[in-house]
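Every number here is computed from the coordinates shown, using simple stated rules; none is lab data. The structure displayed is predicted, hence computed values, not measured ones. Cβ atoms are built from the backbone, for glycine too; each structure is taken alone.
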Structure 1
């Protein structure tokens, strides 16, 4: 389960006594606790940092708990919400779950009930996180898969444009891989794919660059916050490391392109254009004799 010391909970209530009491209870359970006196202040906190769980009152002035829940569901998808309601308020468990809440707790809040609900909430978050990782991972190599590639590519292009740094995409294809499989068998072919995955991870920056297996013998690497020279150096290093492994007559053809956002066309069209340029650069490498890198900066 998620380490309590790194888990954050935001208490939202317009009653100061309730905020103080819940702050003490939540902190005593070992979680980091923040407080907000209304929905607007809660959204300001969520804009400034990531919050795991929001524990929100339902009846508040200006923006009530249901409105806050809707905002969180739309704009802060990694944050879960537990709704707290008084006994006199007409809000059912089913209503809150349908609205997108993770759970529902009655006020005044009992410490043991709160502890049990938070424990369950974080267990569920951990399970969902593991399932998401599995759905985004390639079963053979352990790299991100194509589904993850499509998601991360969009995210990284937007972030690079917003923050004003360079982003490069490398498409990598193993030359003569079918002949290698036909000659040595699919088990040996799988060993080549796994070894290339190791090379990609070894030659790229941990927690910065992202490596993907797109399918078959095609791979991709996203290189954010790097220069053209650095991107070229990284893929050249990948090529040389692979050559050292001497997997029969297989080599690598690599295409590298810069991914600068063109705001004059729709985002999806722009992304497709970037990916097509990278694919074309890789095919140009193949048509140039294979075992080389083509850069289109």
Structure 2
């Protein structure tokens, strides 16, 4: 075992501290700007020490709290259901194509890899989702289009091949275990790191999603707008009012455009900042194991 020299250890520690500071600094910067007054931002630009602190951006958010509250609960529902469905679809497909005795393994691998390089395009996907699958103005339109990922299937397949002992599966088959029981009682309990890793990325993808709402949800079904799309719409409204205020000469501080944008970023990133430290150990294990050559 190679021992790290004290000087090298100090250098590595300082480098790690520097990287941590560089990573955290933008988050702190955004947080400070969200509490800055619009006048100080217009006058001095973005600054770590603004001339005047203000809660106007958050007051704008609070004025729409009834709409934001409903969209927040809807986003939580979409994230939970979508992540659960994604993990089920991805893990079952990955397990099937990871088995050496599966005869159609090469065909399924080809069908999974092709969409990673060649896509039907926006028009084709829109027609299929709205005309064939009837995913229009319903909550399934916000869940199903992003429910399965070719990339995560390959990552999870690699994990299953490298981290699940084949001898253990053979022993279970000898004892009479069916494929479904083998998957549920042996494979899934041993796959917690990769399941948590993929689940985190899928959950964040659903949490940050607003594009599907713009495509598949019309204005007369605004109760189906997720949080991200509601915040995006409010931001656009604030920018429109701010633009017209400047043209008409109205006082700028009534429309906190820049600080409001940063306040939205703060609201969006709060779940990420809470979840990542709690699940970090599983995330690291899953990324390392799922990235091994299989």
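Structure data summary
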{"read-out": "Among 1, 2, which structure scores highest (criterion: Kirkwood radius over Cα pairs in Å)", "value": "2"}
{"read-out": "Structure (1, 2) behind the derived value 1.53 of Cα Rg over 2.2 N^0.38 Å, for residues 60-219 alone", "value": "1"}
{"read-out": "Test item: P(r) over Cα pairs in 10 Å bins from 0, in percent, for residues 12-67 alone calculated as 22, 34, 26, 14, 4, pick one of 1, 2", "value": "2"}
{"read-out": "Identity of the structure behind 31 (criterion: relative contact order in percent (Cα under 8 Å, 6 or more apart), calculated), options 1, 2", "value": "2"}
{"read-out": "Which of 1, 2 yields -16500 [helix-only ellipticity at 222 nm (-39500 (n - 2.57) for each DSSP H run of 4 or more, over all residues; to 500), calculated]", "value": "1"}
{"read-out": "With distance in nm of label points 7 Å out along Cα→Cβ at positions 44 and 196 derived as 5.2, matching label from 1, 2", "value": "1"}
